[in-house]
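J.: These notes open a run of structures that come right after.
Read the figures in this text as sums done on the coordinates, not as results from a lab. Note that this is a predicted model, so its numbers are computed, not measured. Cβ atoms are built from the backbone, for glycine too; each structure is taken alone.
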Structure P
Amino acid sequence: MSTSIFSKTASTSNYERMTGNCTRIVAAEMVRIKSPSITSSSYVLDNACGPGIVTEQVKLLHPETKILATDLSPSMIEEVQKRTENDKWTNVKTDTLDVRDLSKLADNTFTHVLTNMGIYVPNDPNFALQAIKEMYRILRIGGAAVTSMWADRVWLSAFSKTAMMIRPHEEPSNMLRMDPEVLRGSWLLKQIEDGGFGNNAEVRPFATSVSATSLEELVENMMVAAPLLLKGYDEEELSRVKPILKEELTKLRTYEALEGGAVRIGMKSWIGVGWKKGDEKEVPL
């Protein structure tokens with residue numbers, strides 16, 4: 001079993017290539033929650049699990065912890081199942097579930113519900129609130145829900161500038177763009193409070209980064225997002241993307257060239273925690 005937060009399977013998913021470890025760094029912080037800490041006797045829901053990054057981080061610290069990993073995407077569930085077999089994880093089960101509807105799961109079941117970048121989709125203003133209400137319902141009294149959200153995604157501006165240089169008279173794709181209000185910590189705090197946790201909620205900033213062993217690798221990884229951000233571009237246009245994107249990435253305010261040729265782009269996230277104590281509906285005096 002790997003002992004690094006930067007561990008990857010031999011067949012690293014496109015999701016992990018594109019994110020360049022940024023969500024893994026956040027997941028590693030989320031699983032170190034205190035009060036209550038995750039232990040070998042906990043029961044954890046890896047909610048909107050993706051390729052199982054939260055599950056991976058729990059298992060690095062507590063190999064015996066019982067985990068249910070759920071996601072709406074069957075392909076993501078398949079990735080977790082492969083990792084469970086390849087890494088010989090024990091006490092891990094999977095299911096295909098929507099974070100907004102966990103009705104298959106009983107009330108008061110989990111000690112921890114961890115949702116890493118999984119409570120927001122564009123153009124659905126009720127998505128996050130529905131998801132957090134479900135988290136609250138399935139938590140045991142004394143349990144905690146840990147949720148992460150972006151505060152910025154700096155690398156997207158490099159794609160926008162690249163697109164404008166190739167198609168100067170066309171608005172760049174906004175498929176991955178987020179409402180500025182959603183990027184505020186106050187937005188996440190309100191969702192957690194209104195989702196049932198009331199005053200037993202807090203949100204704090206956490207720094208992460210997209211990284212690669214070289215600038216060339218970073219560009220290749222970023223190109224995984226090209227079908228979303230450069231949809232409809234022909235072969236000639238796509239052939240011009242990489243050199244422009246490479247230059248634009250180096251201009252980003254948080255771009256860093258590290259020792260040995262590695263590079264990274266700093267990003268900011270929010271980590272929110274809601275505690276189910278049983279007194280959430282009490283009105284403070």
Structure Q
Amino acid sequence: MSTKITDDGAIPQDDLKGESYLAKPSGACCLTGSLHSGDPRGSFSTIAGIDTYISKPPQGKATGHILLYFPDVWGMFPNGLLVMDGFADAGYLVLGLDYFRGDPVWKHRKDRHDKTTDPNFDYEAWKKKHTSFANENVPKWVAAAKKEYGKPGTKYACVGYCFGAPYVCDELASTAPDACSAGAFAHPAFLKEHHFQKLEKPLFLSCAEIDHTFDAESRNKAVDIMSAGKKTWNVQIFSGVEHGFALRGNMNDKYERWVKESSLQSIVGWFDLWLGL
């Protein structure tokens with residue numbers, strides 16, 4: 001039986017009975033947002049058989065480090081590509097995989113009220129299908145990306161939005177010599193307690209005040225878990241914005257634009273710190 005999702009994006013607690021989700025699976029709140037204007041400058045290639053967006057730093061700005069990007073349910077859409085270019089502007093070679101394989105959620109729902117684009121769309125089946133693929137293939141893609149693009153002395157960071165958050169935490173749980181030195185996520189989904197308990201590397205959390213997927217209670221519990229485990233972390237909370245603010249905010253609204261840009265700049269600063277040590 002499919003999980004029911006309310007219009008505000010919340011999942012009834014009865015449907016999560018027995019689970020320990022702190023950041024709940026993507027809900028209706030993930031189907032809202034604005035498209036941003038701009039011309040992505042990166043290109044697509046294939047890594048481990050998965051289409052991958054590659055954005056290179058401007059000439060003379062390369063740090064020599066690599067950023068692994070895990071997208072939200074909108075996948076390889078203009079906003080995400082432009083954000084990847086933003087990280088590249090900071091000197092990182094950015095690699096972002098399309099674990100939705102050309103089947104992002106926006107092909108089925110333009111927003112939470114859209115019932116005409118794909119009237120028979122089963123959001124729960126869509127999530128199950130792509131989560132299964134990503135869980136199996138992200139580790140293979142990461143290993144292949146490091147092998148193909150990494151060099152002696154290369155350091156790695158990772159960032160995820162919504163759907164991509166657990167893959168950031170998985171990478172930060174690694175103690176391998178070439179493990180990511182730091183990671184970050186914004187408005188996360190699909191996170192359980194163990195994702196915070198197993199962290200070995202620094203994590204930056206960029207969060208919205210209003211987020212039915214990762215509400216204040218869950219956010220505070222995540223902080224308690226990280227504090228008890230003596231993890232290295234930092235939480236950033238923006239008032240007055242909702243889930244999706246770091247990718248799909250309204251850029252005609254000066255505050256929402258500032259929030260989106262501040263989130264990006266803060267994450268860059270976090271990476272610059274830890275990869276610069």
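J.: Identify which of structures P, Q gives the largest calculated value of Cα Rg over 2.2 N^0.38 Å.
T.: P
J.: P, Q: which one has FRET efficiency 1/(1 + (r/R0)^6) of positions 62 and 110 (r between Cβ atoms, R0 = 30 Å, to 0.05), as calculated, at 1.00?
T.: The structure behind it is P.
J.: A value of 1.12 was computed for Rg/Rh (Cα atoms, Kirkwood Rh), for residues 54-117 alone; which of P, Q is the source structure?
T.: It must be structure Q, since only it matches.
J.: From P, Q, which structure was mean count of other Cβ atoms within 10 Å over residues 46-53 = 27.8 calculated on?
T.: The read-out was computed on structure P.
J.: Tell me which of P, Q gives 24.4 when you compute mean count of other Cβ atoms within 10 Å over residues 142-149.
T.: P
J.: Still on this structure, please answer the following. Ranked by FRET efficiency 1/(1 + (r/R0)^6) of positions 38 and 166 (r between Cβ atoms, R0 = 30 Å, to 0.05), which of P, Q sits at the highest value?
T.: Max of FRET efficiency 1/(1 + (r/R0)^6) of positions 38 and 166 (r between Cβ atoms, R0 = 30 Å, to 0.05): Q.
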